[in-house]
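Below you'll find a set of structures to go through.
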Structure P
Amino acid sequence: MSDGLGSDSGPETQGRRADELPLPGGDFRLFLTRLAFQGMLACGLIENPLTRERTKNPANARMVLDDIGMLLDKTQGNLTLDEQEHLLKVHGDLTRLVEQLEAR
């Protein structure tokens with residue numbers, strides 16, 4: 001049975017390794033969440049899984065924020081209410097984080 005995000009828990013996935021399963025895609029909220037994680041990573045809020053370090057990169061954080069802002073502009077009137085609310089929340093939260101990072 002699928003949860004709509006691409007992660008299946010049916011018998012066809014049992015006993016398989018994660019790298020053998022298809023990656024989820026095509027879900028706007030999941031896409032925004034991935035962008036938000038990139039922003040949090042650039043703000044140094046979460047550990048980079050490759051380096052095991054928290055590194056602040058204001059330029060990358062600003063780039064992700066600008067990309068989310070572009071999505072906000074380009075998707076106006078094209079999203080469901082749930083998608084629009086999620087986009088506004090991600091944009092607002094990341095805006096505050098980037099402003100705090102840049103103020104330091």
Structure Q
Amino acid sequence: MITCPLNFTRKADKDEHNIYGYISSEFGEVYAKKFRANLIEFCNIIIKQPFIGRPAKNDSALRVFVFSKQNKIVYKVDGKQITIIRILNMKTNLSSNID
């Protein structure tokens with residue numbers, strides 16, 4: 001088992017904040033908290049198994065993990081460091097939203 005430190009880019013932080021706010025306003029705080037708990041659980045999984053996500057089609061340095069029916073997480077494993085790049089809607093085009 002590999003253990004890696006994990007961090008979020010500013011865009012990933014903003015994505016999480018926006019998704020949490022949307023879920024809270026549309027479906028209630030209980031569901032927003034569930035989203036956040038699931039995100040934390042996912043982070044704990046990739047810390048232990050960093051290559052669980054599939055390689056991105058247009059950039060093999062990035063990995064993509066389907067986090068829920070609505071969202072995918074884009075991240076990068078660089079040595080012993082994991083960086084969450086973005087948290088995107090499943091319908092969002094990956095290549096036009098990663099910079």
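None of the figures in this text is laboratory data; all of them are computed from the coordinates on show. Computed from a predicted structure; not experimentally measured. Cβ atoms are built from the backbone, for glycine too; each structure is taken alone.
Upon calculation of relative contact order in percent (Cα under 8 Å, 6 or more apart) from the atomic coordinates, which of the structures P, Q produces 23? Value 23 for relative contact order in percent (Cα under 8 Å, 6 or more apart) corresponds to P out of P, Q.
Where does the value 15.5 come from, among P, Q, when Kirkwood radius over Cα pairs in Å is the thing being computed? For Kirkwood radius over Cα pairs in Å, the value 15.5 is produced by structure P. A value of 3.3 was derived for distance in nm of label points 7 Å out along Cα→Cβ at positions 66 and 82; which structure in P, Q was it taken from? Label of the originating structure: P. Looking at structures P, Q, which one was helix-only ellipticity at 222 nm (-39500 (n - 2.57) for each DSSP H run of 4 or more, over all residues; to 500) calculated from, given that it came out as -18000? The structure behind it is P.
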